[in-house]
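Read the figures in this text as sums done on the coordinates, not as results from a lab. Since the structure is predicted, the reported quantities are computational estimates derived from the model, not experimental observations.
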Structure I
Amino acid sequence: MSEDEPETIVDPAEGWVAKHVQRYVESDGLDGHLFHGMPTLLLTTRGRRSGTLRRTALIYGRDGDRFLVVASNGGAAEPPAWYLNLDADPEVGVQVLADRFPARAVAASAKEKPRLWQVMAEIFPTYDRYQANTGREIPVVVIERTE
């Protein structure tokens, strides 16, 4: 995702996620980085069919310099749209507080996923319940800066 030619980014249209994203963007994350005590980032993916840039807020963890997010979709049978988008095009945009940067986002390998899952479940223990209640394997996504 290039910063040379800014494109329009589509945010969620309504509901609490839309308000969260708006507050986060307008305040450079000062209002929104912590959501119910959990750290959040903004992830921008390119729509796999539309090509439109789409932004959402996600709880994140850290693994060294890498950021971690979970494609839980609340434990639904289908993964979230943002995950399908980054699976098709792993080049993403990220905002953490006022820091905006290009990154590459890929699902954790089977070898490293258990350790990374623990990191995320410590931040948001409900992920364990989501995994127990769905038939799909919920991915942990590893995000690494590309600049």
Structure II
Amino acid sequence: MLAGAVGLWRSPGSRVVAVIIGVLGLGMIGAGIFVVDPGLGYPPGERVPPRPTFHDSAHQLVSLIVFLALGLAPLVAAVHTRSSRAWAAYCLLSGIVVLAFFAATVVVSAQEELIFTGAPIGLLQRVSVVAGFAWLAAFFARLRTVNAR
């Protein structure tokens, strides 16, 4: 993602999306460095700390930035797209899906009674991630095709 952000920065067009994707890439590195605490029954049998560790808190903060950037990048791309209404609509829809499913993840995970009933927190989060990464893949593939002409 960082290499893609640098390449995007060097190409003509809006640099705002390049910055957002760069923030996303840095956030992904941070989320990997700071490990989340065990919780919500995973991993099975693992002791849950009485309060969040520094690593867990840092992971949560960095992950918030990652999800916001993952939703914001396609929204900004939609605004800057001039060539195709279909592409702009896809960008807009992708950004909305990422942010809506991330918001649903946050809401469900904040309600303790839902956590222990098997609420699909992981599923909600993964829909957000898949929608965002699918958009990123399509975005970079489209740039490569457009720039090859």
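Taking relative contact order in percent (Cα under 8 Å, 6 or more apart) as the criterion, the largest value within structures I, II is that of I.
Each of the structures I, II was assessed by Rg/Rh (Cα atoms, Kirkwood Rh); the largest value belongs to II.
Highest-scoring entry among I, II, by Rg/Rh (Cα atoms, Kirkwood Rh), for residues 36-123 alone, is II.
Given a value of -7500 for helix-only ellipticity at 222 nm (-39500 (n - 2.57) for each DSSP H run of 4 or more, over all residues; to 500), calculated from one of I, II, which structure does it belong to? Numbers along the way, then the final one.
Numbers: I: -7500; II: -25500.
Source structure for this number: I.
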